[in-house]
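In what follows, structures are represented as structure tokens.
Only the coordinates and a few stated rules stand behind these numbers; no lab work does. Quantities reported herein were computed from a predicted structural model and do not represent experimental measurements. Cβ atoms are built from the backbone, for glycine too; each structure is taken alone.
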Structure I
Amino acid sequence: MSTVAAVQMVSTPNVDENIATARRLVAQAAATGAKLVLLPEYWPIMGMSDSDKVAKAEPLGRGPIQDFMAQAAREHGIWLLGGTLPLASDDAEKVINTTLVYDPKGRHVGRYDKIHLFGFTKGTESYNESRTIVPGRNVGTVETAVGKVGMSVCYDLRFPELFRAMGPVSLIVVPAAFTYTTGRAHWEILLRARAIENQCYVLAAAQGGEHVNGRRTWGHSMLIDPWGEVKSVLAEGEGIVHGEVDPSFIESVRESLPALKHRTM
């Protein structure tokens, strides 16, 4: 068995402040014995406007955000899945919302660019990520100390075909910044569904609270097992959730209910 952990934050518009918070919480997660730690979506910056992150975009391989993640992975000897950060794109007015993976030596060994961009309008509440983000195109998986990990980000959670395209995995990670409105209605239901239908663990790291920019995120970072049971959860505020990924339990679920083998399409 391997311990995994998810970091929950209430990120601000200040990158340095968010890095300091992430440094403290990653250390706390590593202290639990976690071999793999997941940061939330937008952890380095939740700007006063959506375009603020464009000014903080980093080219791949360079910048204070990536330097911190590489250093934290190396210092604690962990697999660090860096939530998302704004990577520079070919469009000067847009970024790529990217998960970067670092191994215990601090080497960049994996990447996933968020494919599905969130759009939502209800009354005065409105979001349109396509205004500032270039969508990804490729499914992302990475081999880690806890097995094969499938990568997704936030709104991806609503598209089960993405997770099927990953093939069998031991763990799905979901860094997110779900809104309070959509999170209260759908977050846990969708996370448990992805765990049940893919017969694997799901680790979700969320933004969780009231942000300086006035936005309120749902939080409820959690670890779910392949039977759909929530093993650990943090409702709101900064902190971590952690628990075990047990390969023998994954195997037993898949043997007793071989749904993945029964697929016909």
Structure II
Amino acid sequence: MFNTIDLSIADGLATLTLMRPERKNAINRQLAEELREALDQLCGNPEVKALLLIGSGKDFCSGGDVSRMSGGVDASDIRERMDHCNQLLGALADFSRPVIAAVDGVAFGAGFSLALAADFLIASERARFCMAFARIGLIPDMGASHLLPRIVGLQKAKEIIYSAREVSAQEALTLGIALEVHPAEQFRARAEELARSMSNLSMIAFDMTKRLLARTFQTDLAAQLDCEASAQAVAMSSSYVEQATARFLRKEPALYQWPVAK
């Protein structure tokens, strides 16, 4: 039983909803722990083929709960809290199924980081992004210093982080942070459509592809080629490939088709 999140599963799609709308879904320790627990449960569920991450109310996530930061703090306690958040971020980034973040309203600070860890980010037109850490004297955390430069480039990441300015939905689309931007009344349906479509992928091939892409900036070409060859040998021997190639030869519709934007 969760108190700060909601977890539902229907037709292979798991939906994780942040449930602190009164705090714009700010991340406290309980929410971080419950999200991590839910991800662990979903990893072990063979019925789950894709994951949708969304916020309740009109916002995705306002970041860390600043109300918990006032007063004196102990460095060791902060480190322990960050370890919990980092375990959550790692579990989300390494999740073996497609992860779609549907972002409405604010995605600030650690909420921005959480959205960046998804495979794809679908935003509403009123979405706003901000690496707000510098506003209160903090450093970017929950993977922001790793994830953002890989999407927008190092110099642009510095400008977004150092300035702590807001990034609109349209700018996020231009920078490649958001894959698509849709009206507020349509963005969630589009995110669900994308997630459900990706649930028809070979989960074996997807998991290995995701791991290959995750390491692409830390390895050289020769090592990547070797990993590709090993992964392809596994993928090629799967029953999915046998079914997919048989359908191709019979000129039948493919098992997997990417949803075309309307």
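If relative contact order in percent (Cα under 8 Å, 6 or more apart) computes to 21, which of I, II did it come from?
Numbers: I: 21; II: 16.
Corresponding structure: I.
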- Message: If you rank structures I, II by mean count of other Cβ atoms within 10 Å over residues 205-212, which sits at the top with the largest value?
- Response: I
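Identify the structure, out of I, II, from whose coordinates distance in nm of label points 7 Å out along Cα→Cβ at positions 149 and 221 was calculated to give 2.4. Don't skip to the end; give the middle numbers.
Values: I: 1.3; II: 2.4.
Comparing all candidates, it corresponds to II.
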- Rg/Rh (Cα atoms, Kirkwood Rh) from the coordinates reads 0.98; which among I, II: II
- Consider the structures I, II: one of them gives -14000 for helix-only ellipticity at 222 nm (-39500 (n - 2.57) for each DSSP H run of 4 or more, over all residues; to 500) as calculated from the coordinates. Say which. II
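If distance in nm of label points 7 Å out along Cα→Cβ at positions 37 and 61 is computed to be 2.6, which of I, II is the source? Each step should come with its number before you reach the end.
Details: I: 2.6; II: 1.7.
Label of the originating structure: I.
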